[in-house]
1. Output the label of whichever structure in I, II has the greatest value of relative contact order in percent (Cα under 8 Å, 6 or more apart).
2. Could you figure out which one of I, II the value -9500 for helix-only ellipticity at 222 nm (-39500 (n - 2.57) for each DSSP H run of 4 or more, over all residues; to 500) was computed from?
3. To test your reading of the models, identify which of I, II gives 0.20 for FRET efficiency 1/(1 + (r/R0)^6) of positions 309 and 389 (r between Cβ atoms, R0 = 41 Å, to 0.05) when calculated.
4. Suppose you compute distance in nm of label points 7 Å out along Cα→Cβ at positions 229 and 277 for every structure in I, II: which one lands on 3.8?
5. Consider the structures I, II: one of them gives 17.4 for mean count of other Cβ atoms within 10 Å over residues 53-60 as calculated from the coordinates. Say which.
6. Can you spot which of I, II the value 1.00 was calculated from, given it is FRET efficiency 1/(1 + (r/R0)^6) of positions 45 and 61 (r between Cβ atoms, R0 = 25 Å, to 0.05)?
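No value in this document is a laboratory result; all are computed from the given coordinates. Quick caveat: nothing in here was measured; it's all calculated off a predicted structure. Cβ atoms are built from the backbone, for glycine too; each structure is taken alone.
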Structure I
Amino acid sequence: MATESRPVPNRGAAPATVAPKRPAGAAAAAPQTARIVSLDQFRGYTVAGMFVVNFLGAYAITHYGLKHNDRYLTWADTIMPSFMFICGVSFRLSVVRKLAQLGATRTYLGIVKRSLGLVLVSMAMYGAEDFGGKIEAWSQINPDKIKLVIAEIVKADLWETLAIIGMTQILLIPFVGKSFGSRLLAMIGLSVLHVAISWWFNYWFVYGKPNWMDPYFAGLTRRAWDGGCFGLISWGVPMLAGTLVYDVLDKRGPARSIAPLLACGVLLMGIGYGLSGLSRLYDVREGANVPALAEDPKFAAEPVWPPLKNAVGRPVSELLGTPPFTPIPPPEERLINYWMMDKRMPTQSFILFAAGFGMALYALFIVVCDVGGLALPLFRTLGTNALAAYAIHHAVEILVHQFVPKDAPFVPVVCALVTFFVITWMMIRFLEKNKLFIRL
């Protein structure tokens with residue numbers, strides 16, 4: 001989770017004390033007034049969304065829109081980028097406040113410690129069941145086996161949500177305290193960098209195809225999760241977008257931020273969708289020359305550098321990407337390539353569209369919560385105790401899954417989901433009422 005969850009200040013409220021000197025590049029001094037409801041509500045929405053997606057993803061009856069799907073966007077795929085986005089708002093808030101109070105050295109060392117703490121929590125939650133390179137017997141302990149286990153952790157198994165958040169925060173330390181313009185340039189730079197390294201080696205590295213990184217990862221051919229170790233470059237984009245939104249909220253206040261956030265969200269979605277149109281250049285059709293990968297003909301041989309000549313003579317309608325939230329054609333009709341909206345990579349068409357979706361949706365949360373005065377108690381509980389909620393839900397999910405098989409019909413699955421939510425919510429409320437919070 002983000003290191004802090006306090007809101008940006010209400011610009012109309014008088015400060016209780018004299019504000020400390022503002023650090024260079026910071027948008028404001030330490031926040032001193034009440035929470036902004038939309039921040040907690042949106043964070044609660046993303047946590048609740050994770051619960052739904054994680055729980056229902058195990059069941060065969062679940063609609064594809066509630067599951068993660070490779071190479072095209074579903075609602076389920078928007079949850080994690082939205083969570084990274086709202087974590088970026090809190091991350092910027094925390095850094096601005098602590099730079100003013102503690103100075104740069106103590107602030108950034110604190111970020112490193114808390115972020116590594118998130119990684120350890122993630123490993124404790126998922127390591128026993130999800131780490132693939134297990135040592136089953138004492139006789140297996142040798143340098144080659146240890147190297148393989150470490151390679152599997154670093155490339156694939158480590159990258160659950162908490163670990164991604166923690167390591168992305170560490171990656172963004174050089175930028176988070178800088179000016180709005182510097183962070184915007186960093187956001188653009190990370191997008192370009194991910195495309196460049198994907199063309200160089202990372203696309204095949206993530207998908208477990210031969211690449212020059214293989215010798216450094218014990219010849220591991222497993223596919224990575226959510227971009228693996230280099231996926232942090234992409235995940236930094238929505239988190240940086242969140243830091244920029246903090247500045248807008250701080251300068252304009254929630255109500256006056258609605259229009260610019262909505263406009264910027266739509267712009268980012270447009271850019272992401274526009275980039276996804278490059279995937280149409282990999283359509284398998286009569287007269288097209290799109291070489292397939294010899295080792296796996298479902299993939300394009302050049303998945304990142306698009307065959308621009310395949311745009312010649314085609315109407316614009318045939319160069320538009322498949323609409324978001326809609327399944328794409330199979331590899332027999334469109335070879336797998338980088339420009340698809342692929343969360344598991346994650347590609348820039350996906351990450352920019354999803355970041356824009358989160359930003360635009362948050363603008364609507366401001367309308368409903370800060371302007372309209374509406375708030376859901378469930379979202380408040382999950383949003384103000386996000387780390388506790390995330391840590392608890394996994395154990396409850398495993399427990400409830402034991403009683404409802406994966407091939408269960410609709411009604412038992414819905415009952416199981418409700419039971420899972422009720423148990424998780426009751427446990428979080430118990431911690432909250434007894435002030436037994438889990439915070440880093």
Structure II
Amino acid sequence: MTESSRRNFLTTAAAALAAGAASPLRGANDRVNLAIVGLGGRGRDHIEEYSKLPDARIAAVCDVNQEALERGQAQVLKLTGSKPKGYADMRQVFDDKEIQAVSMPLPNHWHALATIWACQAGKDVYIEKPACHNPYEGVKMVEAARKYNRMVQVGSQGRSMAHKIKAIELLHQGAIGKVYMAKGLCYKRRPSIGHKPDGPVPPGLDWDKFLGPAPMRPFNELRFKYNWHWFWDTGNGDIGNQGVHEMDIARWGLGRETLPTRVVSTGGKFIYNDDQETPNTQIATFDYGDAELVFEVRGIFTGSEGGLPIQGHNTVGNLFFGSDGWMALNDNSFTLYKGANAEPAMVEKSTARSDAAPHMENFLAAVRSRKYRDLHAEVQIGVTSADLCHLANISYRLKRSLEFDPSANRFPKDDEANRMMTRKYRAPYVVPEHV
């Protein structure tokens with residue numbers, strides 16, 4: 001069974017589970033006791049979404065920032081009428097026998113270790129994208145999920161959006177002929193972050209735990225909250241932030257379940273003079289032999305491409321090119337164009353109430369079924385898509401094209417590139433070799 005046909009089957013199965021077909025007892029005691037770990041902006045979204053799902057009970061919340069923790073508890077209380085337990089250390093969450101699953105919208109550098117710890121403690125995991133901060137971590141996440149028989153869903157919610165599932169099915173069925181190129185677009189306006197000096201750690205924030213596996217550095221406001229995305233210690237730039245969503249869809253539509261044999265990525269941080277380390281403009285090309293995947297980040301003012309709409313200052317989505325036509329796809333719709341005149345042959349719009357809810361419902365259904373293949377974005381899927389971002393960033397930082405061996409998960413005879421497949425970890429926050 002191909003990945004696409006399996007997706008179609010599992011979508012139907014997940015819908016049946018969500019409707020209660022596999023769960024005749026659906027009282028308060030039948031819900032999945034869930035903890036949300038990481039209560040920033042995305043954490044508040046998780047609280048909002050899970051509070052609406054009948055199969056979930058938010059039993060605990062956790063954050064290293066006391067202000068965020070108290071705000072999260074208040075939000076859950078307001079939405080559900082029940083105040084959850086509050087923890088300042090995720091390890092306390094993992095020790096809590098009442099908790100069955102954790103949903104963790106954490107900074108990228110925490111994704112792997114938090115997932116491994118949770119799996120070791122017997123918890124199922126919903127971890128936000130990208131799955132991992134580097135390729136070594138992804139390998140260990142998959143090993144942990146398999147060893148402890150845990151359900152690990154990566155937050156690539158496009159995999160659970162009905163119109164995207166249909167679009168990918170059409171591509172795999174030959175609707176535009178042989179697909180020879182997939183292009184992901186992350187044209188998302190990002191203002192300059194400016195400059196800020198180091199300063200004292202704010203009261204109530206455990207800066208050591210926030211940094212975790214990353215090197216210890218003085219507190220700086222720009223390295224905290226959302227802007228951690230733009231520093232290599234903690235983030236992966238916009239290709240690994242917004243971009244990994246479109247990277248995942250591009251790989252899915254192209255029908256590739258492995259990594260490419262060559263990658264080259266160029267770009268830079270243009271226009272702005274600020275403290276950001278990651279590029280705001282980046283192009284990556286991945287060679288699959290008989291097809292290629294192209295990805296582009298534009299963080300400054302730009303136009304659209306391929307008929308995809310500009311929403312605010314942003315154009316985000318995917319383009320697929322085949323022997324008989326092409327397709328434009330984003331979160332709201334897809335359009336299929338056929339023939340030399342590129343006549344629109346099909347247009348379909350999304351009717352989803354939320355992009356995250358179906359993905360979270362799919363996660364909860366797999367928690368019940370105990371079958372990791374029921375997950376639409378199970379950890380290996382998420383890791384492979386994240387690794388495309390990592391390979392691109394390694395090429396960008398080394399300023400050269402790289403050959404890659406997917407079977408060995410290494411760059412052949414390239415020690416410099418292979419060293420960038422992992423990082424030096426800060427004890428005790430070490431991603432272990434043996435999980």
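1. On the way: I: 25; II: 20.
That would be structure I.
2. Checking each candidate, the match is II.
3. Numbers: I: 0.20; II: 0.95.
Computing FRET efficiency 1/(1 + (r/R0)^6) of positions 309 and 389 (r between Cβ atoms, R0 = 41 Å, to 0.05) on every structure in I, II gives 0.20 only for I.
4. Numbers: I: 3.8; II: 1.7.
It was calculated from structure I.
5. Numbers: I: 17.4; II: 21.2.
The value was obtained from structure I.
6. On the way: I: 0.55; II: 1.00.
Label of the originating structure: II.
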